[in-house]
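Values in this text are rule-based calculations from the coordinates and carry no lab data. Small disclaimer: the values here were computed from a predicted structure and weren't measured. Cβ atoms are built from the backbone, for glycine too; each structure is taken alone.
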Structure 1
Amino acid sequence: MEEVIQFLKLKNKYYQKFFTISTKFLEETNSDHWDNLKFFVENRERLLNIIRSLDQKIARAFKESSTSEDEMNSYRETLKSLFAQKRKLGDQIVAIDLQLISKIDAMKTQTIKKLQTEVKTSHHLGSFERSSSKRRKTKDA
């Protein structure tokens, strides 16, 4: 059971890292710095892979554990504490992710509006250029 507890502690450390990089990236987006988006996404994916790997190790270690009921009772509070910590970190990560999703949606909307404005401007310029070209041709003729 000691091995399971060590893996759970390690898993919580990776959840903490996950929360830290999410918080840092949110702070960057609050300053309108999106340069590290790719780095952020790649690091989150790596951390998720590590956490999945730890889940497998925890399951295997628990299955191989020959802990009696009395021994299990002695670990109960430690396990509750580790699961509570994981739950708290998970809630914090979800809160940060919701803020990031909101920022990404706002950025997407802003980009679409800019593109629409540029397309309208381009059409207006194209119409103006065609109109000018026709006037020049009629003057030259």
Structure 2
Amino acid sequence: METVNIKKTSLIVVGIIWFLVGTVLSIAGVNWMLQLGFGPKLIMFLTPSVLIGILKGKFVLKKAALRHYKRADVIEFNNSDIFLGWVKILGVKSFILIALMMVIGSFLRHSNIDRPILGIIYLAVGIALLYASKIFFNTDEVK
């Protein structure tokens, strides 16, 4: 397989990971907010979460996604990278950050914070990941 195809495949895998994690976080966040029942309280929780998520996706995670995308331009891919090229794209710093976010998420879930409040955080982060994941699927348009 050509290294160009391996690079594109690896970028798409990263995008799928971002998309799936964003989807799971969003579902968890909405489920926790639904404990409030349908009505004004739910709207008061959903609205800031969606706005924060879109803004974080547009101004923070989109930049991170573009950095990962551009990082793929300087990585030497070989045929064995068809399955693990995405690991090269993310790099050690990203894995450390991912581990840190998982620890923080676990801490928050096991804290005394009400689930609807956590729902705001989870939905916002999920939406941001979903928003920014599109960078990895538009590999021909990003420069």
Structure 3
Amino acid sequence: MNLFRYYKKAVIYPSLFLLFFSAIYSIIDNYKSDWQTAKSAIIMSIIASFIYFLLMCVFSSTIFLNRFQKLNKNLFWNILTWFLLPFGYIIIVLIYDITNRIKYEFGFGNGFIYLLIMTLPFIIGLWWTFMKYRQKITTVGTK
């Protein structure tokens, strides 16, 4: 079983999507500020996306723990190895952002949309690959 194939579909492809669409969104957003130019805002958003991408790659590397036979056969361990660290990080980032927006009355505008652009590809990728992985495990296990 090649877990790297699932890892690519869960993390690498959403990361490429993230980098591309965060750059597009930053260009479309037409950022205005007293201390930052539009060009530097685009570069900063790409750097933030890249850092987020790297963190998700590291946190999602627990997918490879499913190579162990004991973890591979158990649904509970599959769920933990697939989702615990990546979703834990996503939930912490979302809660932090939402509480700061409420506390400082920022509202849920462009910044929150940008955060959703950064998180949704990973959520969809992890969930989809987990379902495919479990489907393969159960069909292989029944034969």
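Observations, loosely collected:
- Among 1, 2, 3, which structure scores highest (criterion: Cα Rg over 2.2 N^0.38 Å): 1
- Among 1, 2, 3, which structure scores highest (criterion: distance in nm of label points 7 Å out along Cα→Cβ at positions 96 and 112): 2
- Winner on distance in nm of label points 7 Å out along Cα→Cβ at positions 24 and 40 once structures 1, 2, 3 are ranked, highest first: 2
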